[in-house]
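*Asks:* The structures come next, written out as structure tokens.
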Structure I
Amino acid sequence: MEKSYKELMPQINTFIFDVDGVLTNGIVHVFENGELVRQMNIKDGFALKTAVESGYKVCIISGGSNQGVRTRLAKLGLTDIYLGAHNKIEQFNEIVKKYDLNHENILYMGDDIPDFPVMKKVGLPCCPRDAAYEIQEISKYISQKNGGEGCARDVIEQVLKVQGKWNGKFDAKYD
């Protein structure tokens, strides 16, 4: 019998996220000069930073190549940021080799067909509520949040709570 996503969360030590359609709503504003601007959710940012500070590996594999995205994610503490990745399995394999990871310990959240090959390899494939049908079909968890609306926060918070690294973590900071 296949395990539920809640049964898989205790073994997660690595988060990998796509950007467009996951950390953003997938809408790109195009300015006259050709600049592309994306909108990110501040709650996702807080969760990404919290995961990094809690000792998780947090990586990005995105087909987009916006340097503003790289700057934002680097400020949150992420160091493994792969942009312009059109064959995401190559970057995935590089991350696995670099950190000697087991596939079953990885949560990957994607939303569209380019994410499919990586999602088939990880222990906990996840997607936002508005992901492509094919991605929803292979996901073990579908967030109740759309891309860019807190779906990354949703999965990070759940994993950290299951592992006892969320509850009470903030009490001392905010008393």
Structure II
Amino acid sequence: MSHDEPADPPLKRTRERATLRAIAIFEGVKGVAALAAAFGLLSLVHHDTKRIALALIGHYNLNPDGRYPGMLLHYAEVLQNANFRMIFFLAVVYATVRIAEGYGLWRDRAWAEWLAALSGALYIPFEIEHLMHRTNAINAVVLLANIATVAFMVWRLWNRMKAKRAGALASAPG
């Protein structure tokens, strides 16, 4: 390749940037959703969550012994005994990390790619286990999307290291 040719074709760079930005938006949305959930949870602090769940089930004429109403009642009871401050704190930390990751990816920062690759890789074993217990298309798509995201981030980081190494070799005296 001569020095006049661009390192990457423009179309490839455009697609790569669009993919990176799509992931950045998704991470930001996850962060905002976590914040909304945290504040929603905080609004339940001094309420009887089991009574609220029963009222919802009654309002929609659902069978309390059904699968989903039963799950709602179960988690309402779990929430009754939960440490809301700790849950709120953890949700805010999670949201902050996701929003920072989204910002970093949008700005094409290597630290954000590392964060995305590592945090995404942490979820993969849990997603595999979840898919094994509840095999359905949605769980399979989530797993595949996460694997693709991690692979994309690793590929970007690899290319960054190659470019840095090539730049170091080009600027070396000799």
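Rule-based calculations on the coordinates, nothing more; no lab input. Nothing here was measured: the structure is a model prediction, and the numbers come from that model. Cβ atoms are built from the backbone, for glycine too; each structure is taken alone.
*Asks:* Looking at distance in nm of label points 7 Å out along Cα→Cβ at positions 43 and 107, point out which structure of I, II has the largest value.
*Replies:* On the way: I: 1.5; II: 3.2.
Result for distance in nm of label points 7 Å out along Cα→Cβ at positions 43 and 107 over I, II: largest is II.
*Asks:* Using the calculated result 45, 26, 18 for Cα extents along the principal axes in Å, for residues 19-82 alone, pick out the matching structure from I, II.
*Replies:* Details: I: 41, 20, 17; II: 45, 26, 18.
Comparing all candidates, it corresponds to II.
*Asks:* Who wins on Cα Rg over 2.2 N^0.38 Å among I, II, i.e. which is largest?
*Replies:* Values: I: 0.98; II: 1.44.
Biggest value here belongs to II.
*Asks:* I have -28500 for helix-only ellipticity at 222 nm (-39500 (n - 2.57) for each DSSP H run of 4 or more, over all residues; to 500), calculated from one of the structures I, II. Which structure is it? Don't skip to the answer; put the middle values down first.
*Replies:* Values: I: -9500; II: -28500.
Attributed to the structure labelled II.
*Asks:* Once distance in nm of label points 7 Å out along Cα→Cβ at positions 131 and 155 is calculated for all of I, II, which comes out largest?
*Replies:* Numbers: I: 0.6; II: 1.8.
That would be structure II.
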